[in-house]
Structure formats: structure tokens, C-alpha cells
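These are the structures in question, set out in turn.
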Structure 1
Amino acid sequence: MAHDTRKADHIRINLEEDVQFPDLTNGFERYRLVHQALPELNLEAVDMGVDLLGRHLRVPLLISSMTGGTASAAVINRNLAEGAQARGLAMGLGSQRTALEQPGTAGTFHVREVAPSILLFANLGAVQLNYGYTVDQCRRAVDMIGADALILHLNPLQEVLQADGNWDWTGLLAKIEAVCRNVGVPVVAKEVGWGMSEVAARRLAEVGIAAIDVAGSGGTSWSQVESHRAPNEGLRALARAFADWGIPTADTLQMAQRAAPGLPVIASGGMRNGIEAAKALALGARAVGIASPFLKAAAASAEEVITTIDQFTAELRIAMFCSGAGNVDALREPGRIMAVNG
């Protein structure tokens, strides 16, 4: 199946089907921010800004990589980018493999015209380095969109559940290291929804990755997505068997921090509101990545994207205020968050 057809399937399935994890959660229900009855703050003065990869974000949110390569994806990406520009967020684009192999689709990834100053991430599947891609393709992906950094996404489970997937993941770490050394921009390693183990995070840090996006479980289950596009019942059953596979986002966030304490960690995977974002920041995330809520908003309009951002931002600001944290560094101070039973 053509790669652009696959991308169209992914958009349709995410918008029309229930592809959430059946039982596994993002893990943040096991934590509570500690309420402060006397915050000694002005809500309007709460500073949500953070620095990420040398750039300042007014809000510590990343619109996570989602799509590209189709006509509908072009509209979605522009709407997302307009929202990111308006509110000072970062944004990742979907895999640019389609644009490299079918140059006529490159325009579906072009968002700099509407988002000239955002922190923008190019994106390729790391496994493509085992299928003929080199530093050259990575650099072309960056240059194609005027990106500030490159995401190499890691999706082994998704690939092996696809009849047309890439199943050879041997020797990949050394090739990732070559990209980190030679591509000329920071490289971010990103899972796509099953989390990053300590072993993986440590290995990636050792070869020069600049940041880790853990993308844990609890949001969109890509095994569920693949079950909807499987060509036969055998593959559908195989994909459904892994519907609850993965490491909850709250856990993988802390795993990555233990393994790579010097690296910024982005917490994504099932982040559905600003309170959960505040919990992730309190647990040490540098920023929080959000995908599904923005996809649904961007399918409607740029205005709906901005409305969604503003809702998240208001929830995050109030969570920080009621935790007595005037900025993100204060939110990370001891005593701001506690683990709870159940």
C-alpha cells in the first residue's frame, strides 16, 4: 500500500474510530498536585514559559507530530501551525518520507508561511535509516520545511503490525548516532505511543540525541489504529492483541529522566488537559506534547485549534496558581506533587 494512502487511512481512522487504549492509562491519575489555599500569587502573573533546544516557548506545549502527505493533511498542518504561531507553542510535522519519495506532496508540510517564528520539528522514521535513508535525506527533510530540529520517531510495534511495515531494526543506534553528528540541527528521539524504557533512553543519550519525547501509553493506541486498516482478520487479531501494550506516560517520563538526567524530556501520550500537563511538568518534563485533541480541532479550523490551546493554557495556569507555583521551575520544587494510592 502506498505511503500516502496509509497516511490518509491514519487521519480517517483517528477522526472516526475509537482508538484509545482499552484499559491502560497515562498514569497521571496516580498523582495529585498539592493544593495551596494561600498561593500568594496573581493568576495573571503566572509565567508558563520554558526554554527548549535554545528557543523560548510562551507555553510549554508541543503540538505533536501527526500528519502530512495528503490534501487533507495540508489543511490540518496549516491550521495547527497558525495556532502554534498565535500562542507561542512548538510544533512537529508528520513523517516526511512521503515528501522525499513523492516530491509533489512536499507542499503539504510547508507551514513557515503562516508560522515564521515557531520552534518547528522535521520528522522521519528512524527505521528508514535501515532502508536506504542517510544523513542526506534527514538534512533534506529539515531544509524542506525550514525546521529548527529533527525528530527521528521510533515505532517498532506499529511497523511489525503492518503487512507493509519495516521489520528490520538491527544496527539502528549507530546510524542514529551518525545523524546526530552530521545533520546540523538538534535531533529528538520520539516514541509514538508506547513509551521509552530506561535502556532505550540511556542508549539514545549516549549517541548524541538532544531531547527525548517519551510518548507513553494512555492516549491513541497505534495498534488499535492498525487493526482498523489491517487487510485480513489474522492481522486485525494480531493488532488487537497489543491494544494495551506500552509504558504509561507518567512512568516512562521518570524512566527517561533517570536514564538521561541531562536531557530535556517531552511528556506526551494521552495528555488530555492542562492539569495533566501540570503534573508532567511537576514530575520534571521540559514540555508536554499533545496530539489527538489538536487533530480533531485542526480538522475544523485554525480558530478551533486556538480555542483548544487556550483551554489547555487556562487549565495549566490555574493548576500552577493553585499549586503556589509562579513559574515552571517553581512547579518542579519538592512538595508540589504527591503520589496517591489507586
Structure 2
Amino acid sequence: MSKVAPIDQRKADHIKINLENDVRSALTNGLEAYRFTHEALPELDLARVDSSTELFGARLSAPILVSSMTGGTDSAHAINLNLAEAAQECKVAMGVGSQRAALEHPEQVKTFQVRSVAPDILLFANLGAVQLNYGYGVDECRRVVDMIQANALILHLNPLQEAVQDAGDTNFEGLAKKIEEVCRKIDVPVIIKEVGWGISERSAKLLAECGVSAIDVAGAGGTSWSQVEMYRAPDEFTRQLAASFIGWGISTAESILNVKKSAPDMTIFASGGIKDGLDIAKCVALGAKLGGMAGGFLKAAAASTESVVELMQLTKKQVEVTMFACGVGKLDGLTAGKLKEVV
């Protein structure tokens, strides 16, 4: 029997593997199947194109989300501060990585706390939903929200990652009722986030019935956490098990449409292989409220706050130029009618 790595070591491994290895899914995010209709006469002034949006009572400068990534190690603290400082300057939303490490090791709490540099950002706390089957409840959910003064709580779903992880938490039975209880009893919006394998119509309907406020589809096409776990595997059996799922999942584009069909009133966040502002614009046109990016921001944050700001500014400008070239002055005009499916 292999010895399970402590949670803080696992978090450090995740950062290192994501920065140093190719852990992309074998699938694409599905957005290449769509192309915007170009307008040669947009009848707009680019300087007046408005990519801002409102969410949970906050105004964001663009539909950009710094997807949940990290926390729980000293290196993660520096990364989170760089991300948060940039998010504050650029007025975009941010999620932190799973805070279970901080609940189990209070000395790690500081690695998630970013309000000192980002007092005004829309900030999301984060816990693994499966932990509700392993002794956690509404109290722990409140604690992680209070820990970072978050505006909302992400409960992430990662069944495949847990299944291929050495000694993963794989009891997902009866989880919907526990998610529903958290939604009823906690004072902030609850967001459900996959971690890179997408959302089916069935899951979307079930989550809507639980009363969640938003779903981050986190579709296939970006980081594959089974590949990450492959690099962490303690033995050949576990390595081969993880490696076999490189092509698993539902694409980001298909996941957005699944949620729209099964839960038409649901607020959707789109992540999973989102490369730039053009991808975010496509996701918005398909029905998403925000587009989340992780890998690019992680690499930038490992360098400096300035690098993150530059990437955020570029991403925002890409959204605005897309809108301009489509003849759309405000973000809510970026609809499916502006997209053409390319067969």
C-alpha cells in the first residue's frame, strides 16, 4: 500500500506539474466549431464598446474569471496574491483553490487570504463537494467563506480525478441532497464547478433542482487532472489507470449548451481550455456569463503581478475587439445569432 501524500504536498505537486508538464486533454474545448459573423461596417466606436457585466451585485469590467487554482502552500500564497492584486486592478472575478488544506492545517489559512491586496474583487471560496460525504457540512462551508471574506462559494465536483488519484475520496453517493442543504442554509450564492470534464444535461438538471446559483461547466479541452494525477502516481498501476482517461469528458461548448437546455435560467460560467478573449466571447455568445482561464494566469502569476495585469488587459481587449467586429456595443448583444457553426 502506497503512503498518501499530505494535502499540502499534493497542492505543491499540482502547481509544479501544471507549470512543468503538458497536462492538456486530448479533446478540444469545442469552440473551434463556431465562428463569429464579421461586420465590415460595425457602426460603432471601439472606444465606446462596453464589455462590463454585473454578477452577484458586483460590476465587473469584463466577463473574465480567474479560475480556481491553488492555495495551501507558501508558493501558492505568492501566486494568489499576484492574481488577486491584478484582479483588483482590472476589476475581474477570482476563485481560490480548494480550502480543505486550510481547514485541516490552520497555518495554511494565510495562503488563501487576499483581501489585503484585493478589497473589492468578486471573490469565490472553494471546497470539494465530495467532502460533504466525508464529515464536512454547512459549518465548514461557512468557515471557508468567512476565511477569505468571499462573495460566493464554489463546491467543485471531480469524480474522475478522485477515482484515479491514489487513495482518492470516491463516495459521491447522495451528494445532491447535501449540496441542496448547503444552498438552503448558507448566506452566499453557491456555484458548482466541474474541474475539467464538463457538465451533462442530467447533471445540470440535478444541480438546478439543488438550488445552486451558478454552474461553472469546466469542460474538457484544457487541463486534464487525470494527466496531472498520472504524473503524481506512486506506482505503474495507478499511472496507467490515470493515463487512460486523457480523452475523457464533455467539451466546454457542448457543456454550455447542455446547461442551457436542461436549466435555461441557470447562470453559467465557462472554463476548460479557454485560451483568450475570443474564446470567452464565444462562450458568452453561447450563453455563459463569465469565461474562466487558469493555465495562462498561473504561468503569469508565477512571474509577477504585472504579467497577470498584462494578460488580463489583453484578454479584455480581445473581447472588446470581437464585439466591435461583430457590430455589438454592449456585452448582452453578444448572442448566438452572432455565431455561425462551422461544419
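For mean count of other Cβ atoms within 10 Å over residues 183-190, which structure out of 1, 2 has the highest calculated value?
Sorting by mean count of other Cβ atoms within 10 Å over residues 183-190 in descending order puts 1 first.
Work out which structure the value 27.5 belongs to, where mean count of other Cβ atoms within 10 Å over residues 215-222 was derived from one of 1, 2.
Among 1, 2, the structure yielding 27.5 for mean count of other Cβ atoms within 10 Å over residues 215-222 is 1.
Read the figures in this text as sums done on the coordinates, not as results from a lab. Computed from a prediction, not measured in an experiment: that's the story for all the values here. Cβ atoms are built from the backbone, for glycine too; each structure is taken alone.
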